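Next up, some structures in structure tokens.
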Structure P
Amino acid sequence: MPLSLPNAITLARLLSVPVCIWLLLGGRYGTAFWVFVAAGTSDAVDGFIAKRFAMTSPLGAVLDPLADKALLVSVYVVMGLEGLVAAWLVILIAFRDVMILGGAVVQRLFANRLPLPPSLLSKTNTVAQIVLAAALLGEHGLSVDLGVALDVLVWAVATTTSASFIGYLVAWVALMTAPPAGERPDVARPPAGQA
């Protein structure tokens, strides 16, 4: 089965992750900025193409969030190691994504439930993280002085990351404690052997 265009774009974004890491570790922040911006933009492009031309697929539903998390967590961790972003923000971002990934695994393996779809808040958080990472790379790689705007972006990411994690946790607990499909807890079952 040939790879669809949206999935090919998503795969290219996933393959850009080691390139971004290599550039950052080599101190080539300017080039890393352009590679990251291209990868971040592809997130919107593949989603638009998939929805506009009815090219959504189960593979894309798994590959797209995986590529997003791999790109963002990797870039933030390396930027943290390079001293480009505060360690507390890196820990917050990484902790949220690790917990969401762990929750999805638990849902699938132990409760046989599909992972929760991304909420609007989660999508907003992803966009905010992309914008902040691009701003940090632009400031250090292209000598762009963003001043107080950078501080605003940092706190916007911290706020949306925390809020989206809390929202996900509430939804996850509700899903995991809900009765399996087909069961109605409000209807008492007759004792065994009675109709």
Structure Q
Amino acid sequence: MSTITQTTILPRELQQKYEAGEAFKLIDVRTPVEFRETHVEFASNVPLDKVDPAEVMERHDAGDDPLYIMCRSGNRAQQAIEKFNKSGYENVINVEGGMLQWEADGQPAVRGKKAISLERQVRIVAGSIVFIGAMLGYFVDPAWVFLSAFVGAGLVFAGVSDTCGMGMMLARMPWNQVKEESCRVK
């Protein structure tokens, strides 16, 4: 594939390309549940933990046509783009701001069953573990405070590295999966 200099595209620009009939592919790397809740009509769902650049590009099979990638806010899409770049695919572009920006710009979206976002799930689980660790440390044994410290350190690491191990684990949980027929995957 040819190298391009564009690394991001605004949602309204991508919608204009779609309306103009330009050739490209859009994949959404959010969890199947997030995708089912709301997604772009012409997007395919390939969750980040299942992204195989060679397989996606084989299905994409569009020569030099760009591959656009989106997620909720742009972070997971950037991680996917890094996977593609390491595999030698360079014409891969991040949809700036992800689905949040897509909706904020008023672009059309397909809406389905409501779900708790992965980010909220991480906050719920992390907060619960910190609270339980603090309570156990106060009422049972002071050593339990290290449970809260461990989660706090994990959150700091997630912030610094822009990757979240807890989020990746939660994305694989059964409640974040959907039956194949419930989630359109091209």
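Values quoted throughout were computed directly from the atomic coordinates according to the rules given, and no laboratory measurement underlies them. On a predicted model such as this, the values are computed, not experimentally measured, just so you know. Cβ atoms are built from the backbone, for glycine too; each structure is taken alone.
From which structure (P, Q) was FRET efficiency 1/(1 + (r/R0)^6) of positions 92 and 124 (r between Cβ atoms, R0 = 35 Å, to 0.05) calculated, if the value obtained is 0.60? Intermediate results must be reported in sequence, preceding the final value.
Numbers: P: 1.00; Q: 0.60.
It must be structure Q, since only it matches.
Work out the source of -26000 here, i.e. which of P, Q gives that when helix-only ellipticity at 222 nm (-39500 (n - 2.57) for each DSSP H run of 4 or more, over all residues; to 500) is computed.
On the way: P: -26000; Q: -14500.
That value comes from structure P.
Given a value of 21.6 for mean count of other Cβ atoms within 10 Å over residues 132-139, point me to the structure among P, Q it was derived from.
Details: P: 21.6; Q: 14.0.
Traced to structure P.
Could you tell me which structure in P, Q was used to calculate relative contact order in percent (Cα under 8 Å, 6 or more apart) as 27? List each step's numbers first, then the result.
Working: P: 24; Q: 27.
The value was obtained from structure Q.
Could you tell me which structure in P, Q was used to calculate Cα extents along the principal axes in Å as 78, 41, 26?
The value was obtained from structure P.
A value of 1.38 was computed for Cα Rg over 2.2 N^0.38 Å, for residues 36-139 alone; which of P, Q is the source structure? Let's see the in-between values first.
On the way: P: 1.15; Q: 1.38.
The read-out was computed on structure Q.
Comparing mean count of other Cβ atoms within 10 Å over residues 76-83 across P, Q, which is largest?
Greatest value across P, Q: structure Q.
Taking distance in nm of label points 7 Å out along Cα→Cβ at positions 44 and 164 for each of P, Q, which is largest? Provide the component values of the computation, followed by the final result.
Numbers: P: 1.5; Q: 2.7.
Largest calculated value belongs to Q.
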